[in-house]
Structure I
């Protein structure tokens with residue numbers, strides 16, 4: 001089942017560069033898309049967090065699977081921040097500081113890719129460090145661009 005999910009998500013990623021902002025007929029469609037993308041990413045990131053915090057025993061295969069999903073999902077929400085997609089919990093600064101926002105998104109994707117690599121290594125200390133770094137990129141964006 002995991003392989004099917006990952007294959008379909010990877011298929012989506014290969015097509016995502018071909019999509020445009022115009023795919024969202026209404027601002028609400030974009031808001032729902034990014035909320036869904038972030039919700040899935042957050043759920044799987046939290047599962048890794050439970051391991052990192054010692055709340056759940058370390059299972060290499062589970063951490064690898066969750067990191068892979070987070071890594072895949074990290075590429076998706078950004079297309080839902082185009083012109084005319086304002087609203088939701090997003091601050092208007094996103095559309096005023098697009099270069100800064102994109103740089104933060106790129107930094108998060110890099111940190112999540114590093115987390116995925118660390119997960120595959122099986123080294124829990126490396127996973128903890130990469131998880132903390134990825135979490136900091138999420139927090140930075142939330143602090144700057146998400147309504148409280």
Structure II
């Protein structure tokens with residue numbers, strides 16, 4: 001089943017995740033999202049989907065100015081990883097690439113500690129035209145905080 005922003009909104013309400021799904025078309029890059037939302041690039045978070053050698057999904061979340069260190073994430077997971085392709089992202093998370101939310105993926109989720117330094121963050125809102133606006137502490141309901149970023 002392909003999930004979208006409406007599914008995500010219901011999921012967040014059902015699980016008690018405080019946040020807001022906002023319409024934000026044409027924000028495919030961190031730069032575009034930051035400009036549209038009038039915020040810093042570090043307030044935008046990216047959910048990068050990896051696939052383990054045994055076919056499981058892992059989501060690594062970093063701020064908009066960082067990249068996920070695959071080697072750091074592999075050490076934490078204890079498994080070899082590769083970045084998931086568009087079809088694998090959809091199959092593993094239910095969300096299309098470009099709209100992956102940290103919530104409701106069914107994958108293990110790791111969030112970089114830098115994301116937690118913000119007051120409000122914006123990230124994948126279920127599809128390419130929506131973002132979720134949340135306080136970073138809401139990520140703790142689904143993610144483990146680790147150091148996985150590289151600049």
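Values in this text are rule-based calculations from the coordinates and carry no lab data. Everything numeric in this text was worked out from a predicted model, so none of it was measured. Cβ atoms are built from the backbone, for glycine too; each structure is taken alone.
Tell me which of I, II gives 24.8 when you compute mean count of other Cβ atoms within 10 Å over residues 58-65. Computed on structure II.
Which one of I, II has distance in nm of label points 7 Å out along Cα→Cβ at positions 42 and 138, as calculated from the coordinates, equal to 0.9?
Values: I: 0.9; II: 2.2.
Attributed to the structure labelled I.
For Cα Rg over 2.2 N^0.38 Å, for residues 74-129 alone, the highest value in the series I, II is held by structure I. Structures I, II were compared on mean projected area of the Cα convex hull in nm², and the highest value belongs to I. Out of I, II, which one gives -23500 for helix-only ellipticity at 222 nm (-39500 (n - 2.57) for each DSSP H run of 4 or more, over all residues; to 500) as computed from the coordinates? Source structure for this number: I.
To test your reading of the models, identify which of I, II gives 28 for relative contact order in percent (Cα under 8 Å, 6 or more apart) when calculated. Before the final figure, lay out the partial values.
Details: I: 28; II: 31.
Answer for the origin of the read-out: I.
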